[in-house]
1. Looking at structures I, II, which one was relative contact order in percent (Cα under 8 Å, 6 or more apart) calculated from, given that it came out as 25?
2. helix-only ellipticity at 222 nm (-39500 (n - 2.57) for each DSSP H run of 4 or more, over all residues; to 500) computed as -4500: which structure among I, II?
3. If volume of the Cα convex hull per residue in Å³ computes to 190, which of I, II did it come from?
Structure I
Amino acid sequence: MWFFMTFSYVLIVLSGFGLTLIGINHYFDIWAQNHITLDLIVSIIFIAGQTLVMFFFVGTGVNVREYLESHLELGDSLYKQMFAIKRKLYPPTMMLTMLFIAMVIVDGVFFIKLNTSGSISEWWFHVLYLLTIYYFYKATTIQHTSFKESTEIVLAMTGTSREVK
């Protein structure tokens with residue numbers, strides 16, 4: 001559990017760095033190769049990070065449910081709390097993922113069309129990039145809070161306490 005949570009944080013940080021690189025590359029052409037190669041590299045890391053976050057909470061929810069089924073004396077309030085975390089977490093995470101995919105596609109189409117006839121309006125990229133940045137911060141904040149809350153649920157479920165140093 002701790003490995004996947006830590007790895008999620010690493011991928012989220014790399015995703016934020018990659019998202020910044022995509023914006024800088026779009027406006028200042030810092031990537032020596034094709035824009036699409038950078039977009040694809042960042043996309044792989046970004047999608048892997050968001051998918052890992054969602055699957056972490058799916059797996060944690062299943063583990064909480066199975067543990068509570070075998071320990072009926074604990075009741076189902078912890079599972080309801082876990083379900084509430086997922087209800088709060090999934091919408092911004094899915095919106096972020098969809099906005100990111102749309103932004104990368106528009107970025108690629110803009111640069112492909114730029115080198116050929118016709119072009120898509122660059123305003124599409126501006127709007128999608130700003131929305132993606134906004135949802136990245138919103139989703140990352142909610143994901144961090146959700147990680148903390150799920151950790152508290154697991155600690156309460158197992159009857160251990162967290163030592164603060």
Structure II
Amino acid sequence: MANAPLTPTKPQRDQSCPCGSGKLFGDCCEPVISGARLAVTAEQLMRARFTAHVTYDTLFLHRTYRPTSKQKFIQDPEVPTLQWKKLVVHAHDVGPNPDTAYVTFTAYGEEQGVEQVLEEKAEFVRQDGAWIYTRAVREGPVPYKAAAPKPGRNDPCPCGSGKKYKHCCLLKA
């Protein structure tokens with residue numbers, strides 16, 4: 001069975017913005033998407049791009065994606081079947097220079113009643129004064145980092161037995 005195409009719905013200016021910022025659409029993503037103002041940060045552009053996915057504003061997505069931004073826009077006749085529902089921004093970090101930034105986020109959507117999750121660390125660059133999405137640096141959850149360093153073989157065992165790690169819990173691992 002083919003997926004049913006979705007009808008895009010643009011939020012009203014006085015409604016909550018789909019990006020999850022807690023602001024009204026008219027004060028948050030609408031001015032960025034319409035071109036009334038530039039996104040001040042990479043996170044603002046990320047939120048506006050998510051909102052553009054929610055509202056199927058493919059022109060804005062085209063203009064703010066580095067590989068396509070300089071190309072002529074051609075409307076894709078296919079209507080998406082994935083409906084984006086929620087965005088959670090985990091981190092916004094400045095890169096090696098002030099014109100590069102990274103946004104780590106999780107986007108939740110639904111397709112045919114099945115939840116879809118996209119976890120990504122996205123790279124953005126400032127080009128001619130405007131932020132633009134360049135690529136996904138990492139897809140998937142954030143790599144696990146141990147809270148404490150692993151004990152060495154001759155260190156005291158972290159279980160508190162008083163024995164060396166190699167004679168206690170290392171044997172059980």
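A short reminder: the numbers here are calculations on the coordinates, not readings from a lab. The structure presented is a predicted model; accordingly, all values stated were derived computationally and were not measured.
1. That value comes from structure I.
2. It traces back to II.
3. Working through the options, I get structure II.
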